[in-house]
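S.K.: What follows is a set of structures for review.
Readers should treat all values here as calculations from the given coordinates under stated rules, not as data from a laboratory. Keep in mind that this is a model prediction, so the values were computed, not measured. Cβ atoms are built from the backbone, for glycine too; each structure is taken alone.
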Structure P
Amino acid sequence: MEKVYILGGLRTPIVTKNGRFKAIRPEHFGARVLEALLQRYPLQALDGIFCGNAVGTGGNITRLMALEAGVDPAVPACTVDMQCASAAAALDFAFSKLASGQGDVYIAGGIESSSLQPMRQYDPKDDRYALFPQGCYKTAQFSPGEFSQTAMLEGAERTARTEQVTRQELDEWVLRSHQRAAAAQKAGLLQDCIVPIQEWQKDDGIRAHMSQRLLDRLPPLLGEQSLTNAGNSCLINDGAALAVLCSERYVRAHALQPLARMLAVAAVGGDPAESPRGAMRTADCLLEQAGLSYQAMDAIEFNEAFAVIDVLFSRRFPELVERYNRFGGALAYGHPYGASGTILLLHLLKSLQYVQGHYGILSIAGAGGMGEAVLVEACR
C-alpha cells in the first residue's frame, strides 16, 4: 500500500441555518474554500475531487463547485452521500485511490447548506407518497419501515434510554463543549484554517456564556418526558471544508512538508435505530485493525451530533476526556452534515499540533447506523 499524506486543509466559518449564508449556494462558498486551498497549496497536478453532500439539490454538486472555482474541466469530481459521514467517506475514497497508486493528489471534503435544503416529493406511484402531505418530505428514509422526519432525534433518545443516560450527564457535555469551543475561539486556535465568506470569518454557534440555567429552560423535543432537547442536540448549519491528500512520491518530488500521514480508514454499519453508536463502533473497528488503542491517541475527535455520544465515550474512557474534542465539538460549532467529517479532520490536526502529539483518530456516526473513521499520524 502506498503512503498517503495530508498537506493541509481549510474550511468556511460554521454558521447557523438561515443565518449569514442563508442565500449562498453551497457550491459557491465551497468554491471559495477550494480557491483558497489551491492558493495556499499550489498543486502541480490534481487527480480528482471527492466531496460530501447530504441535503443538497442533487446532481453532482462537487463538479459544480470545481467549475465555479476555475478548476481544469479535465479534473474529475464526484459527490458522496453517506449523510452525516459524507465528508469522512470522501476522505476514505481519496485515501483509497492514493493508497492503491491511482494518482498523486486528491482534494476531499464536503459542502452543505441546510438553509437551502429543498423540499422533495415522492412520485404519486410511490407508496410513500400517501405518508406525507402531497408526498412532500425533507428528511430521506434511512432504514426500512422508518419514515419519521425526526428519526435521528429518536435514535439519540433511544440510545440514551437504553444506556440509562441522565439529563445531568448530557448537560455536562453541552457545557463542556461550549466552554472548550469558546476558549479555542478566544485564543484563535482554529482561525488560520477558516476562509472568510463575504468578509465573515467567525463560527457563530458557540455560546461562551452557556449556562445550566439556560439548559434547564429548554423544552424536550420528543414529548414531555424525553431527554433530547435543543441543547444536547447539535445545531443545523451551513459550511464547507476541504483537505489536500497526496502520495509519498508527490511529497518527495516537490519537497513538501505535510501535516500528517493518513494511516488507515474504516467504514462500519450497525443498528440504524441507534445511529449515535456509530462513532464509537467505527473507531473501535479502525483501532483494532491498526493494532492500536485509544490510550495511544493524543487527540480524539468524535462528531457530537448528540451529547449521548460524548457520554458513552466518557463513561468508557474517563481518563481520556482531556484528549477528546479538545476544542469543543458540534454541540457548540454545529453540524453542516456533508462537511462535518473534514471539519473533524482539521480540528484533529490542530489538536495534535497543540499538544505536539503523535496519533489521532476521528470518527463520525451517520444516518442509517453508518460510521466512518480516519486514523492519522502527525509529521514532525
Structure Q
Amino acid sequence: MKIHEFQAKEILRKAGVAVPRSIVARSADEAAAAFKELGGSLAVVKAQIHAGGRGKGTIKEHPQQHGVQLVKSADEAKKVAGNLLGGHLVTIQTGAAGQKVNQVLVEEGCDIGRELYLGIVVDRAAAGPVLMVSSEGGMNIEEVAEKTPELIFKEAFGPDLGLMPFQARKLANLLGLKGASIRSAEKFMQALCRVFVKSDCSLAEINPLVVTKAGDLIALDAKMTFDDNAMFRHKDLEELRDLSEEEPAEVRAGKAGLSYVKLDGNIGCLVNGAGLAMSTMDLIKLHGGEPANFLDVGGGANVDQVTEAFRILLDDKNTKAVLVNIFGGIMRCTTIASAVLEAYEKVGFNVPLVVRLEGTEVEQARKMLAESKLNIISATGLTDAAKKVVASISA
C-alpha cells in the first residue's frame, strides 16, 4: 500500500524524524493561505500523487508547469497550485496519461547545504531490512546504481534490535558528514529504521535527505510503502489509503479476493497461481499476443469469484479475447468447469473464450465444457492455449 508524501512525513514527524513544516492544500486559495501561514519568503508547492519523478514531471494541461516548484509569494503559490490541481501530472512512472492531482503540499523553504539519499528495503539476500545511503541525493537512485554503484553504501540491520549506533556512524562517515551532522545522522537513521519495522514497511525512501548549512538532517521528501499482508495490524495506516490514486479495476478485484494488475494488452487472462499466471503471460507474448492483465484467482476460487473475474476482464474495453488457464491440484477441474460455465451464463461473452484445464478430474471437466454447447474453445496445453487465444483475435 502506497501513501502520499504528506502522510509519510506526518508518520516520520511523530517518530522523531526531522521534516520541514508544511500544509496540505486542495484549492488554489488554500495554497495561498498556506504560504502566508508558513510565514517565510520562500516555499515549495508539490503535487501529491503516488508516483516518483514529480520534480521533472509536467502537467499535461500546462506543459510548462512542473510537479514541484519554488514560489516566493502567496500569489505565486496560488497560481502554481491552480495549474497543478485538477491537472494530470506526467512523470517517468505514470505513463503518458499521467495521474490527476487532487491536492498539493505547500512546504517551507530549506537552507540546503548538501543533498543525500537514504532508503530502506527488504533484501532477500540479507534476509531482512537493509539501509542504503548515497552522497548522490536528489537524483534517480536507479541511475546512480547503474553508473556509479560505488557511491551507494549499505547496512543490514535486525528487525529486533534495529540499526545499531556504530552502523549509523559508519554510514555517516562514508557520506563525509562531520561533527554535529554525524550525531544528527545517527538519530535520523535509527528513527527511520524503527518506523520501517514498526509499520511493516516494504519501502521507506528519503530523496533528497538534506544536510542544512547548520549541519542538521531533514527529510525534504518522503516515500513509504507498506506490506498489504500486514495491514490487519495497522488499521490507522489502512485509513491513509487513497483509492483515487489506484486503478479502479484493481481495487474492485481486491475486494473480491483476486490478485489483479491491469496491463496494456488485449488478451484477458484468468489463471490460478501467480507462477502459472506469469508463465501464461510469457507464452501469450511469445506467440505474438499481448496480455491485458495479470489475474490470479487463487487455489480456492468459487463461482462468485470467477464470475467477478470475468466481469472485470470484460469491462476492460481493450479485451478482445479471454484465456482461462487452470491447474486443478487442490481444486478439482470439474469444480472449475462448473464455475466457468455458470459464470459464462451470468456474464454473457462477446469475445472468444479459450479454456485450458489440467489436473484432477480433467477429462470429466473437458467433457462438461464440450457438452455445454457454449462458444468455448478448449485447449490441451499451455502452448496450444496461447496459440489459440492469439489466433482467435485475428480470426
Structure R
Amino acid sequence: MNVSEFLSKSYTCYHAVENALAILKKAGFAELSSVGKNKAAKGYYRADGGSLFAIKLGAENIQLALSHTDSPCLRLRYDGGTLLGVEKYGGGLLRSYFDVKLKIAGRVAVEKGGVLRAENVCSDFNAVIPSLAVHLGGGENGENFLVSRDMVPLLGDCGNLFAMLGVPDAVDGELFCVPAEAPFECGAGGEYICSPRIDNLASVYASVKALAECENKSTCVAACFNSEETGSETRDGARSQKLRAFIADALKTAGIKENCDALLSRAFAFSCDGAHALHPNHPDKYSSGAPTLGGGVVIKRNDRYATDCLTSAAARKIFSDAGLKTQVYRHHPDLRCGSTIGLMAASGLGAAVCDIGVAQLAMHSAAETAAFSDIDALAAGLTAFFNREVIVSENEITVK
C-alpha cells in the first residue's frame, strides 16, 4: 500500500487503524495477546478504537515514533439514526469543504448476543455541502458562515442514517462527514501530493512502514493515538495510559524485568506531525528560513514543541547519517503556534522527544499539499532511527 492509497482509504481514525494494521500484518505482526502462540511473529500490536500500538522487541532501550490518526472534519449529530446536523471536530479549514466530494464514515455499535461491538462503516454514496451562490451573498464576502446553518451536507432522502450505511440494527455510532476527493499529483514534475488528511496520516503511514521494514536493535515502537485534534483527553488519546500499558505488557511477555517507567524515562521519541511550509503567496506569515516543500524533514522548535538542543542534534545526526536532509521550523513570534503530542510524551513518559514532520501547505484543509519526497524521507529517516541504537542518559544522547 502506497501513501496515496493509504490517505484515500483512511476516511477516519478507525479506517486509518484498519489500514495500518494491514501493513503490519503483511509484515508478519501479530496481536500482542497471541504471544506464545505465534512464535514466528516479527512484532506485535494492540489496536483499540482509533489508536494503534506496535512493537518490535530488542535491547532494553526504547525508541518510539509517535503520531495521531485523527484529522479535522465535521462530526454528525443524530438521534436514533435521524440526522440533526453537524458540528466541528477539531480546527478544520471549513471553507474548503464546500462543493467537494464528501463521505459519511466512522463506526457504529451493533449488538449481537448481548455483546456490543464496534464496526467501521463508510457510505457507498457521496455527499456535498453546496456553497451559497455569489448572487445571493456568497463569494468574497460570504466567509462568515455558521456550522449549524451552512455546513449541513446534502444527502437526499436519507431516512434512517444507520440503514443508509448498511447497518439498520446499529444502536449508536461515531459518524463524520469527511473529504473524499482522491489524492492527486501536482506540479510540473508531479512532485507534490494534494490530499485530505496528510495531517497526520502521512506520519502514521511513515512510522508504521518504518517499523515494519526496520532491522531493529533496540525495542522499537510505533504509537498512533486518536483525539489529538480535540486535546487527547480520551481513552485512546495521548494523555491516556494505553501506550505505557502496552509497552509494559510487551516487556513482560519478553521476559524483560527492568521497570517499564525506568526504561521510558531513558527512551527517545520522535513526535511526528505536520509542519507548515512556506506559502509563496503569504511570506509575511513566516519567520526567516521557513521550510519549503521538498526541502527535507522538518525539525520543529517552539515552546509548544518538546524539541531541545540535544534531541534536535540527535535528529540531525540520524537523518544526516542516512543521507537525508532536514530543515527547521520556527513559528512567527507574533502568531500563536499549534501543539502536538510531543510535550505529552515528554512529560507523561519522561522520554527525550524531538518534534519532526512533513512540510505542508493548507493544513487542515479538505486538500492539503506536501512533497512526495518529504514523505519518503520521513519514512526512510524513521527506518534509519529504528535500525540504530539511541541511548539517553543525563545530559547525553548516544547514537550508535
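S.K.: Compute mean projected area of the Cα convex hull in nm², for residues 6-205 alone for each of P, Q, R and report the one that scores greatest.
M.R.: Numbers: P: 14.8; Q: 12.1; R: 15.9.
Biggest value here belongs to R.
S.K.: Kindly point out which one of P, Q, R the value 2.1 was derived from, the read-out being distance in nm of label points 7 Å out along Cα→Cβ at positions 110 and 222.
M.R.: It traces back to P.
S.K.: Something else: Comparing P, Q, R, where is mean count of other Cβ atoms within 10 Å over residues 70-77 highest? Intermediate values should be presented prior to the final figure.
M.R.: On the way: P: 13.0; Q: 16.9; R: 23.4.
Once mean count of other Cβ atoms within 10 Å over residues 70-77 is tallied for P, Q, R, the winner is R.
S.K.: Quick check on the output: 19.1, 62 is Rg and Dmax of the Cα atoms in Å, for residues 126-349 alone, derived from one of P, Q, R. Which one produced it?
M.R.: P
S.K.: Here is a follow-up. Work out relative contact order in percent (Cα under 8 Å, 6 or more apart) for each of structures P, Q, R, then name the structure with the largest result. Spell out each step's value before the answer.
M.R.: Details: P: 28; Q: 12; R: 22.
If we compare relative contact order in percent (Cα under 8 Å, 6 or more apart) over P, Q, R, the biggest value is for P.
S.K.: Now for a different question. For which of the structures P, Q, R does the calculation of log10 I(q)/I(0) by the Debye sum over Cα atoms at q = 0.09 Å⁻¹ return -0.68?
M.R.: Numbers: P: -0.47; Q: -0.68; R: -0.54.
Traced to structure Q.
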